[in-house]
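The data blocks that follow each hold one structure.
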Structure 1
Amino acid sequence: MMEVGGAAIGIVCKAPQPGRSKTRLAHAIGAAAACELSACFLRDVAAAIEAVPEMLGRRGYGVYAPAGTEGIMRQLLPPGFGLLLQAGDDLGHVLIGATRAFLSAGHDCMLLVNGDSPTLPPRLLTQAIEILRQPGDHMVLGPASDGGYYLIGLKHPHPQLFERIAWGTDSVARATCERAAEIGLATTLLAEWYDVDDVQTLRWLQEELLGRSTRFRGGGFAAASRAFLKAAPQISA
């Protein structure tokens, strides 16, 4: 990575490929539709990053896997985004690897966000950067509805935050906060948001896009996901 400044905002994701993307959703809506929806999610999360005011200083990245899918990622992400291949298969290794890469490249802080939250509000990204720019060391965490997190923000690498974590369980956010407390790292929690991983959360997305959600309000427009779901009315959660 070339030396850069400002905040790095990396989307942790897998390149959409039929049969390999959104496998839980694929059982309900088909592999092709699940792949297309995954691509829409990435476009929408990238649009949320692009909506963060440029005056703050930020650059978007795709933290992607597997190797060899750079062409797919280039088609999905805006031209100004960088690409960073994920380091290893374990999520903890991926996250600490990306954290170190971004901070060693000269970014003053970095955010890692989930690629499955198409309506992620840009204001939460802005808020996270503003918190990290305050004096002192901080962790910013965006708790997800499933007990994980949709965002983690740091300005110094802390590998302890990614160790002894039962990834994929409802204890991820809680355990991460416990690791931060153990090392004396100040933590700020953002508002809860959600990832679209299964039929239930796809229903939440459809309700939100129709303005019927009573739980998640003020989300991003999610233009790509909105257009795809409108053009495919047969996809019903």
Structure 2
Amino acid sequence: MSELWLEAVGLHKSYQGPHGVIGVLSGVDVGLSEGQSCAITGASGSGKSTLLNLLGCLDRPDAGSIVWGGEDVVALSDGRLSRLRNLQVGFVFQSHHLLGDFSALENVMLPAQAAGMREAETKRRAGALLEEVGLSARAGHRPGELSGGEQQRIAVARALINRPKLILADEPGGNLDAPRADQLHDLLLRLVATERTALLVVTHDPRLAGRADHWFELRDGCLHRRGGEGGGPDCGT
């Protein structure tokens, strides 16, 4: 059994609503190893995006621990956490969040530049990733000159530029038609296997969820196993 790279235990999160406290997560446990994929489905408003934000340390839990590669990251300072997150985690959102004034190549390079990677190495790595996602011929194009599917593939390449240990994807194919969404899902799963990156994806698509190593439904603030291959350590209760 491979060692867990991501291990979150007992995550709780609630928010103050207009009529009182709204509980979202009530004791979620998640674990993932390198090269392993996990899909989380659930009804709208069940807390899927909240969980993803906590695991990526874009938000902090009310209680519980989150460990990346043996380091408890919940108590880290914002500055230290920001630097670590840029190096260790890649994000792919439903909206790709590309910068319109930058080329495809420049968009992919941005996280590596923020991490201090040398210019020549950054360009080489970004070019290789664009080739991997089938867009090397579009390297000089700006986002407005690319289709929605192409822009999302650029976002995947950008997420991988720093060779992260974890990819967090929130409805990555949600804005695409079924064939293009399937192509994107194929790409994500292939790159996770190639790069030995752990993948946790939030999705409404049961086809994608069924292809992951583990499939959980977030319901009543907890994860419930739905299916998957079952190989490797559990990533839920």
Structure 3
Amino acid sequence: MTDAAPIVAEGVERTFRGATGNEIHVLRGLDLSVEAGETIAVVGPSGAGKSTLLHILGGLDLPTAGSVWLGGRDLASLADADLAALRNRYVGFVFQFHHLLRDFTALENVMMPLRIGGVAEAAAEQRARALLEQVGLAERLYHRPSKLSGGEQQRVAVARALAAEPPVLLADEPSGNLDIDTSERLHDALFDLVRRHGTALVVVTHNPSLARRTDRILSLDGGILRPVDRAELRDLRG
């Protein structure tokens, strides 16, 4: 294990039980080390286990075998409450669907994880304002999600995920529901934020444009990760 790496996975396997009782091996002895500030895209066919991998890296699920460390801590060794506390402090999540609180403004949505974490209201508001300005939403602070476009909602979700300054951001198809132009604006905001704050990013995507922006591209197929050259990237849908 590399102590300095925000995420380390060693020998990770994930097996599910099928409807007939058969074992389905989704991840097979997978190794991955994510360095501080590094950006990684995980590509591969639908059903390959990319979301499962992301959930395991972020402590939302535990592997059937193998080990995952976040910030040097072995997730399997933690009690549920300690795991939840580490996850909330150490990892930000962005999903394909933004999951914003519909009765709260953009500003309040981004403030929420800070307030839950005990940050004073004035400091939480200052931090949330700064993040929303950084993603180009300075004029949308008091708009509720229903008054925002899909791309704007996802930018709020990115700002919210980074509100508590987690060392790691995990994103699962963040632009999967957006058109090309809106996707590119979201990608601009996403990479500006993670590079500005030195956040490690692992993003699952079918979007070649998004994948090419990362430092490293990995393909998950047959339960194994392998490096992908940018020249190999074509249509990642599958």
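Laboratory data are not the source of any read-out in this text; all were calculated from the coordinates shown. Please read all numbers here as calculations on a predicted model, not as lab measurements. Cβ atoms are built from the backbone, for glycine too; each structure is taken alone.
Quick notes on this structure:
- Which entry (1, 2, 3) yields the derived value 0.9 for distance in nm of label points 7 Å out along Cα→Cβ at positions 129 and 153: 1
- With respect to distance in nm of label points 7 Å out along Cα→Cβ at positions 137 and 225, the largest value across structures 1, 2, 3 is given by 2.
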